[in-house]
Each structure stands twice: as structure tokens, then as C-alpha cells.
Structure I
Amino acid sequence: MRTKTLLMTAALGAAGILAAKAQVYSVNAVGYINLDLKAGFSLIANQLNNGDNTLNTVLTGAPNGTTVYKYNGTSYDISTFLFGTWSPNLTLKPGEGAFINLAAAAKFTLVGEVPQGTAAAPLTQQVPAGFSIQSSQVPQSANLEGATGLNFPGGNGDTVYFFRNGAYVISTFLFGAFSPAAVPAVGESFFVNKGAAGTWTRVFSVN
């Protein structure tokens, strides 16, 4: 999986004797994420805001019969792609995640605005106690823990479960870090089992 973020800038020119010019930078950053997925199950994430962030907006052109399983805390909400549409049309917002099941390998291109947060107004999501599926809200691959990483609110004994190549890859948080290192790829979500609820905040800017 890989991501390319496209920054958009606009320049305004003022005509006149002095030919003064001013340059204005957009506060928004638009980009895309390519998801190259193998047949079978994968844990995916959408890390770009695109309209209503529903499956019909985010995951277009899926092979017929593709199924998404979104964990709701006790069971799965299931959506299937048939004849050009997802039903039911679940959301897949930045910070959320879901399993996708493909009969054959497929490629999806996610497009939209990169979420950004400041120290005064950081990106925020709640991570409940027990099991949930989570993802970084921003398209960045780094260690989950620490301010120089993704700043995930790990506590001693918390466990994350990546699903890669048909099997779970498990990391446990002990003494301030996940072991082995827990590094989600761009466009990847993960299960987490937390002993206590936490708030995941990020300060992130591409401008």
C-alpha cells in the first residue's frame, strides 16, 4: 500500500503600476491512496475524507460479491457489493476500519482530503475498552506509540492484531512500547484489545 499526497496551492496576481503579487496557500490537502489487496480477507482503512465517506463513495468498482465486515463491538455489520452498489451502504471514515473479503486480488484508489489537526484542535477518536477495529486518521505509516509516532494511547497489556497474509500478527504494549513493533501500513486498520478506554489524539499537518 502506498500513498501520495498532492498539495494544492493557488496564486493571486494583482495588476497595476506596482504589479504587486500575493500568494495564497490552500489549507486543504487532497491526495490518494492505492490499496493493492490480495484475494481473501484484509483489514483496511480509509484515511481521506471524501463526501459522506460511505462505501459507495470510498470503495467504487469493487468486484461483484466483495464483502465488507465492520465490527460494531459485539458482532459484524456486513455489506456486499452487487451490481454496482454496496448494500447496506456502511460508512468507512478516517479512524475506522473493516475487513474486506475478495474472491480475487483487486486494487482500489481512495481519494479525498487529508485530515489535519493542530495542537489547539487535534484529531481525536475514542478507543473503547475491549475489542475494536481502529486505524490512524491520517495516511502515515509509523510506530503506533509515542509523539514521534502515531501517538496511540497504549496501556500495559493492550494488544493489537494486524491481519496479514491470512494470519494475525500480534503486538503487546509493555513498559511504554509495543513488542514486537506495531507499525500499520497506510490504508491498514487493526484490531485492538484495550484494558481501559482511551482517547487517541494526533497533531498532523501537510501544509
Structure II
Amino acid sequence: MSQGPGNAVDASAEGALWAWWREAGHPCRRLAKDELLFRRGDPIASLFRVEEGAVRLERHTIDGRRLILHTAGPGALIAEASLFTDAYHCDASAAEDSLVSACPRADLLAAMAADPALALHFARLMAGQLQAVRQRLELRNVRSAVERVLLHLELKADAGSGAFAVEGRLQDVAAELGLTREAFYRALAALERSGRIRRTGPTITLLRRPA
């Protein structure tokens, strides 16, 4: 999963699950930027893990608006809830050139049935993901765009350096926060002018760290 305080996941849970995933030798697939991995409603055959790049999960409203639900970076499992449903609940596309590995759903279910420890590791992983989802919902309740963006950075930034490397496009981060691209860029500019952040390419660094 993506690293940082915004995605607190038990490291041992990740290690055991991904060790099994690698040993099973699941195939990888390369995706060009904006290439679809799957569409909402497609029947589920496999779960996917991001090995390189970033994959965004999104839905489209009746009036054509695009909602970014989440952008998954290297090490993240994609659409994990699909393990227990018959069809994908959203679209998935590459936010940048990416590499994903695939695991047949039946293989993972059989492995967890045979190994209760592996099933427990997966449950811990899902608990961490639930925590991350709740944090994103809390962010959307912050009315000020500037404060919403600042809180997002504080949750995502590296605890030591204060740096946050943006995965994918800034406009995807904006959509995930429930902001328009323009509002997100204005908030970043305001934070930069006030000396609270520094932007260097795709990396945003907090300059005034919270206590």
C-alpha cells in the first residue's frame, strides 16, 4: 500500500500477503497512461496490485462528472472489495505509465481458506484500508479548500522530511479531495505564498510542520 500516515497498514500483514503473492508467480501487465484496467460492471476474475506507477479508481455521474475515488500507488491492492462481489464497482485506469500484477480471485480465496494466518493478514490489510477511507471522508468535510489541502498533505507527507511525492496527476488528487482542479491549484498557490509548502516538480514539502 502507499506509504505514509494517511495509509496506516500493518507492515507484517503486507509482508505475509505479498510474499505469498510473489511466490505464486502472478503475471504482470503494463498499462499506458489513461489505459483502462477494467470497467465498472465487468465480471471479476482477478485482483490487481500496483507494482509501478499509479492507478486511479473512478466513477462517472449521470450528468457526466468524473469522481476520483482513490489513486493507488506502488504496493497498493486495487479494488480489494471485489474479492467478495461478482463485478467491479468502479472503473480503473492508469494515472501514468504503470505496471500491475494480477491474482485470480479464486486463488486468493483458496489460499485464505487453507491458511487462516493469511486470511488474518488480509483482514488486517482491509482494516488499514478502511481507516484510509475514513480519513478521506473526513477531509471532504473540511469546508476551506486551503485547509483541506493542507490537512491532506499533513496526513500523506513523510514523517521525517515532510515531503509528499504526488502519484499521478495533480488534478486526480484534486478530484479525490472533492475539489475542482482550479480550486486545488489556487489552494496550493496560497499555501506556497504563505510559506507553508514548497513545490519541486511532483514533490510537495511541508515547511511549517504541525506540532
Structure III
Amino acid sequence: MIEPLSLTTADGVAIEAELSVPEQPWASAVLTHPHPLHGGNMRSIVPGALFAALPQAGVAALRFNFRGVGASEGRYDHGRGEGLDVAAAIDSLASITEGLPLLLAGWSFGADVALTVDDERLSGWMAVAPPLRTVDSDGSARSAGWVASRDPRPTLIVVPEHDQFRNPASAAEATRGWVATRIEVVPGADHFLVGRTDRVVELAVSFLHELAAIPT
């Protein structure tokens, strides 16, 4: 059953969210969506597929709209305020599934935001088709503070074979030297993963099993 939620961020922004918890969850996941200024929302194809499939696999899932999207208050903040949105989502899910492995999984812009979030309750990060860049208010690209790049907790980067924004070779080069990080390529897919979300779900469930086996 899907439960609607309203989360409150550290800077006082009300965030629209949805929660789905199976009867006996063994893991949990916070899901982030693609770019708010390009139509991204919590029902976009990748977070939508994960939110539908993970609870069926025994994983509690929480998805939400970044500030300025849907019924969420506030406005787009170039990846900075969006990190506070993620923190509010982690607070909410961790309070319900305390003690279970907690994965932060995002797609595209949401993947980049996820990789910058540092929270001791996270067991790992899953970045699906991450551009591996953020954009300042003046429109210029800048390198992000990739927490996942230097953290010993596992990071899984899922790169579509024909991604238009960061192909597998480029992703491998951009993440060279990252600790506890591996790349999985989705054959035949482009950035939007139409027809290949099943593979993303498979990778997410498999990765969560790995995280569940890591002593805390």
C-alpha cells in the first residue's frame, strides 16, 4: 500500500513524498528523480519502476518530489537545497526501518544529488545514469563534492551503454580513483532507459543483497 507523506526539510520546506513498506522488509531505499527543470518528478520512469518493484522484493521504498516539483514547496536550488530534501527523506525512512540496510538510489540529476549526500545511516549509493556534474545558477558546469568518491561504503554506478550525457568510458574516467565503487553497464540502453528499467531493478535488488550481507 502506498502512503502519502509530507516531509519537512532542515530549512523548513514541505516536501511531497510517498512510502511503500512491505509486510516484512529486509532493506530500504530512498529514490531520487531527474532534473526538476526538465520534467523530472518522483513518478519518472526509473524511480517509478523502482518504487513499484522494490516493495514486491521486500524492500521498503520512499520516493519524493524535489523542492518546486509537484506539491513540494520551494523552488529549484541547483542541487544544493535538493540535498536537504534527500536528508528529510532519509530521516523519514530511517525512522521506520531502523537497523535495515538503507540505499540512496537516484537517476540522472537525482543520482548526482545522491552522490553528494553524506549520512551515517546510509549503507551505500546507487547512481543510475549520473551526468557526474552539477550546474551553478549562472549555467556553468562545476564539479560536485562527491561524498561517495571517498567513502568506504559501496557505490554502484549504472551507466547505459549509449548514454547521451556520460557514456561508460567517460564514467569510468570520471570515477577513476573512487573507493568502493563499481560500474555496471546496461547494454542497448540510452540515458532514458526505456525498455530497460527491468535491468535497473535487478541491479538494485542484487546490490541491496550485497549491502545486507555487509556487517555494520
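Where a number appears in this text, it was derived from the coordinates with a stated rule and is not lab data. Since this is a predicted model, take the numbers as computed values, not measurements. Cβ atoms are built from the backbone, for glycine too; each structure is taken alone.
Before moving on, here are some points about what is shown:
- Origin of the value 2.7, where distance in nm of label points 7 Å out along Cα→Cβ at positions 155 and 187 was derived from one of I, II, III: III
- Origin of the derived value -12000 (helix-only ellipticity at 222 nm (-39500 (n - 2.57) for each DSSP H run of 4 or more, over all residues; to 500); candidates I, II, III): II
- Between structures I, II, III, the greatest calculated value of Rg/Rh (Cα atoms, Kirkwood Rh) is seen in I.
- Parent structure of the calculated result 4.2, given that distance in nm of label points 7 Å out along Cα→Cβ at positions 99 and 131 is the read-out and I, II, III the choices: III
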